[in-house]
Structure I
């Protein structure tokens, strides 16, 4: 059993980002560093998104997992390092997300 205080700080790189039809963004991510979180830990969590130059950063909330990239599973994340997320911007101020952006978290 894992200790409750274990911090699952992970870093992902955005491979593809597209606006979702009913709000938010679909992100295709590749795991880069840290402790890979489980899908249960990701669902509903808050992540920090940062531009490649670090000038822009904001928080997004994970709404779910789109199925267009394959069935989401912990095994797929650990085996391939890839996960697809449906996220929404926390402060709703019209931010955009691009390729090679960095995603880190879960924050809470």
Structure II
């Protein structure tokens, strides 16, 4: 399993709008692509003074599935134009990790 991690930041004023865009449109668009090997996404949010940080963690079966989502240069961040209008800054590249252990209760 591969975990794809990405960070983006907004102003506090744009944070709720960005979260709504992610949940209501962007995540649904990813889901509707029915990418073979895509297993889901988590959204994390943290208020940090004059910024709000968002982290997305996507789960894929393998790197080939990540390429199906992001393209051949799969580390490049996939940030739709609508999201760019409310983000103050974001990672240009995503990090990918091989999941070596998982414990669920």
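Structure values in brief
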read-out: Value 1.00, calculated as FRET efficiency 1/(1 + (r/R0)^6) of positions 12 and 60 (r between Cβ atoms, R0 = 30 Å, to 0.05), assigned to which of I, II; value: I
read-out: Top of I, II by relative contact order in percent (Cα under 8 Å, 6 or more apart), largest first; value: II
read-out: Source structure (of I, II) for Rg/Rh (Cα atoms, Kirkwood Rh), for residues 36-83 alone, computed value 1.02; value: I
read-out: Answer label among I, II for the case where log10 I(q)/I(0) by the Debye sum over Cα atoms at q = 0.16, 0.24 Å⁻¹, calculated from the coordinates, equals -0.65, -1.52; value: I
read-out: Parent structure of the calculated result -6500, given that helix-only ellipticity at 222 nm (-39500 (n - 2.57) for each DSSP H run of 4 or more, over all residues; to 500) is the read-out and I, II the choices; value: II
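Readers should treat all values here as calculations from the given coordinates under stated rules, not as data from a laboratory. Predicted model only: the values in this text are computed from it and were never measured. Cβ atoms are built from the backbone, for glycine too; each structure is taken alone.
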